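Below are structures written as structure tokens.
Just so it is clear, none of the values below were taken in a lab; they were calculated from the coordinates. Since this is a predicted model, take the numbers as computed values, not measurements. Cβ atoms are built from the backbone, for glycine too; each structure is taken alone.
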Structure I
Amino acid sequence: MINVLIVDDQKQIRDGLQAMLGQFPLELGDIHCAGNGIEALHSLHQFNIQLVITDIRMPDMDGLALMARAREERLKAEFLIISGYGDFAYAQQAIGLGAKGYLLKPVKREDLQASIEHVSQEIRTRQELSRNIKRISRRARETDRKELCMFMQGAANDDEWIGQVERQNPELWAGYRLCLFREEMRINQPGAGGAHSIESIAYRVFGRKGCIALQHRPHLILAVDASVEPEALLAALQAERIGAVAAITGAKRGLKELPDSYTQVMELYRHSYLFPDKRCILPADIEGLEQQWQIPYEELYGLFQLVGTKNGGKIAEGISAVFHKNVLQRYHVRYTQQLSRAIVQMLEEYERVIRPYMGEEALDIECLRNLYDYPGIRDYIQALQQQLLRLNQFYYEFKCSYRNSQDLNEAIRFIHENYHKPLDLAMVSNHVSLNYAYFSNLFKKNIGKGFAEYLRDVRLDKARRLLAETEHKIVEVAAMVGYESYKSFIRAFRDAMGMQPTEYRQRIRQNGDREGKYQDAVR
């Protein structure tokens, strides 16, 4: 869309031209009007104008003066001149100032439309060319940045390329630092683009020639002018309320130092996890760290001995103790990495034992393999505690289930051996050394029926066999299967079988007689 400014000291001409433009089948945007060159210049500053249609002769500032000022101030707008017959010499001057053409008063509709179409096409062509140039330039810069990033990360390159890159920005590569930013929560800026915000602030602090973005993901890495102290950038970030942890190398000289500088900044970045209270990690912060250590395996073994107990609190405290900041901050970050690997290996060994009994449940051990996947060491420790406590719960339930299974098997064996004696829930729970209420719930949960119902079924099953296979009297059968009361036996049998014991015996024997006669007939 092309925005147009009509400049003429006669209102009727301005209105007429505006009405005419509104009727043209052209893609025009906003149409503004001004009564003289001064008003027009103000509009050019205020609005995004691409085309100015102006008279030459006007009070205060005429069209030629307007064009001269626009050129002087580098205002990017094209001009069409409206001229009377007597103003032809002025029109020639306007063409010399860059006007795209002139129209004679009174302005004809077809002439105005043709002129605007011609100028519009030229503007669109130039805009497209400008966009293409910017796109090509942006791609070229991106290609250069990718090459620099690859060289920084260890890709080989020749001296000619290194010299060419240094000549493009000699001031920066003469003395620079690498800055890596680990973005954190942005205070009061939900949804703000952190990396791009940091980059734009860095350009503001160091200038376009004093700052180059070498990498945007996974973390922003900048090469910045070493003559500017890092505190200036940190103060600017704090002023903008952007939360980020910075790792900043010492000063380097020459592009050949870039790979070593990258190694140093990554080392500082990894150590930033050990110092969660520091907003900026410098080489001096890690120079005194110890390089030799022993992983505390005895403590870890003792910690895992608690797995499967009711000591979840001690397990969490144990993890906090072995990962205490006073310990971690004594050693190189490799100590922390080896410590986490040792614990992950123990978790895997314990999980292998219990995995067949876990069903669809599982530990998320994969999430613990890389502590740099977390915002900070505290978050990693919390994740480790969570997985270890889950393992503890799985083991505790497994041990309880195994122990309960043994207890239940013994209880059932005891019932089948003693069903003919006076027997109740308390006697059986005491036999397996379990709490009365706990054993009652455990029995029903695993057997599918309560203790009293199960004992009744065992006794009646034995009674049915005695009724079918022996000549014992009903009262004798009742006593033999553990019923002290004959009436209680009769009532229980009738409720379960829907008939009296005598009727059951008769039916069983009648069926037996018919079966015997059938076998004789077959023989």
Structure II
Amino acid sequence: MTSPLAIADILRARSASSPSADRPLLVALADSLSTGDPSHLLMIVQSNGSISASFRRLDTVRRQATTLLADHPDAAGPIADIVAQAQEKLILEEETLLRREHLLNQRLEQSFLTSPLATLEADEHGIITRWNPAAERIFGWSAAEAIGKNAIELLVPNIAREQVEEVVSTLLSGQAKNSRNANITKDGRIIICQWYNAVLYHSDGRVAGWLSQTEDITEQIRAEEALRESQQRLARLMRNLPGIAYRVYKKDRWVAEFMSEGVLAVTGYPASDFIAVGDQPARRYFGDLILPEDRDIVRESVKTAIAQQRQFEVMYRIRHADGSIRWLWERGTGVFNDDGQLEAVEGFISDVTAERQAAEERQAMSERIIAAQQAALRELSTPIVPIMQGVIAMPLIGSIDSYRAQQVIETLLEGVNTTGAQIVILDVTGVPVVDTQVANTLLRSAQAVRLLGAEVLLTGIRPEVAQTIVGLGLDLSHIRTLATLQDGVMYALGRQSRERATVQRIRQGDHYDARASTGSRR
């Protein structure tokens, strides 16, 4: 009896005379006989065609091999056995493949039914053949209502008909194409859907239709439009904002990530100068514009606020592109991540030069007004009243503190010097309390006036004031005191009258002496 290995060798040798189309399969059969493994044979028969075609090829090679080895009747058995093993293995593989395909179909069906995306299939004529629950939810038609209907006629309003027909035409040509277009629901609402489309094929490669999945993005579109409008409003606001909105991050230096267009008016430089692009550094840094003497203050204010994770406010000066000095006010805050790490600083900068100048002008005006008021008050609190030529009076009213005491002395001396007064009346009728300070003021005033050659009269001393002066042990012996201001004025009048009479007698005596001298010479 011939062994399978010998049968394989004989078959290889005789297959060389067979037609070239049959030779690979005969050689594969010989290899399977020599190894006892039908895999060599299956690799050839499975390379082309379905399982039924594979069975036919196995039966064909069995008959061909048996014919070639007709002179070895005992070869038919081993050849039939190895072909039978190949057929059994082919059946097992096909069953496994069918089970896998069935499982895959179940999963696909489950995915089809549970997908949140509306999913439909349509044939090459555009007729809907499948329709999932999500499609019913989005468009309103049930599967029974939708299947059998033309997809374009059912779902597409006139405003989008031309666009969708072009997409379908592309799909039927074998090319996938997605789209975003208007659709119509069962209740007549117009919605916007995003469509994801794929081409379906027949087993022979012909286009069978298409599969589409879609989602209603109407609200998303509205949100995008609202966001776009909000961004446009923000951009308009930033353009018209009289100042600088900014966001900076720390690299080697603070680099601007965003800076509003108002920076041009504030600094004289465009926003693009401060923003780094890619790996290229910024053309200039905002901190370099700050005057050197203000930089430490700004740096410490910002550093302290960031360390405490609080808002900061700081005012400083910069040098404008035109060379002028501008005052800026800045408010900002650090932006921190969930780990508390600083990511950026955001804030706003305003040019307050005009306000600063106005404030300085107001301050100067206020100081001038205060000075004028103080001068007026000095004049009112220490008034000099001319009584007659050579006589002035200063009526004191109210309390006298150290500041006013100095005013009394200064005003009194200035009055004596200006008017050439010989008699000064200090009236204390309106002073409620005479203490050591008031008494010392009176004494110092009298001494200063006497140094200028004038006499001081003190009037208006009431009994209780007199007792206070005595009690304080003050010596007013060198100051003439009178009861009232009127007494002081009468005294001054009398003194001036006596002085005029004396002057007149002196002049008359000089005149008599002159006449006598003239007569003796005659």
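Quick look at the numbers
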item: At a computed 10.8 (distance in nm of label points 7 Å out along Cα→Cβ at positions 24 and 424), which of I, II; result: I
item: Entry that produces 1.01 once Rg/Rh (Cα atoms, Kirkwood Rh), for residues 256-303 alone is calculated, selected from I, II; result: II
item: Identity of the structure behind 1.2 (criterion: distance in nm of label points 7 Å out along Cα→Cβ at positions 384 and 448, calculated), options I, II; result: II
item: Winner on FRET efficiency 1/(1 + (r/R0)^6) of positions 32 and 200 (r between Cβ atoms, R0 = 41 Å, to 0.05) once structures I, II are ranked, highest first; result: I
item: Which of I, II leads on mean projected area of the Cα convex hull in nm², largest value; result: II
item: Identity of the structure behind 3.2 (criterion: distance in nm of label points 7 Å out along Cα→Cβ at positions 240 and 312, calculated), options I, II; result: II
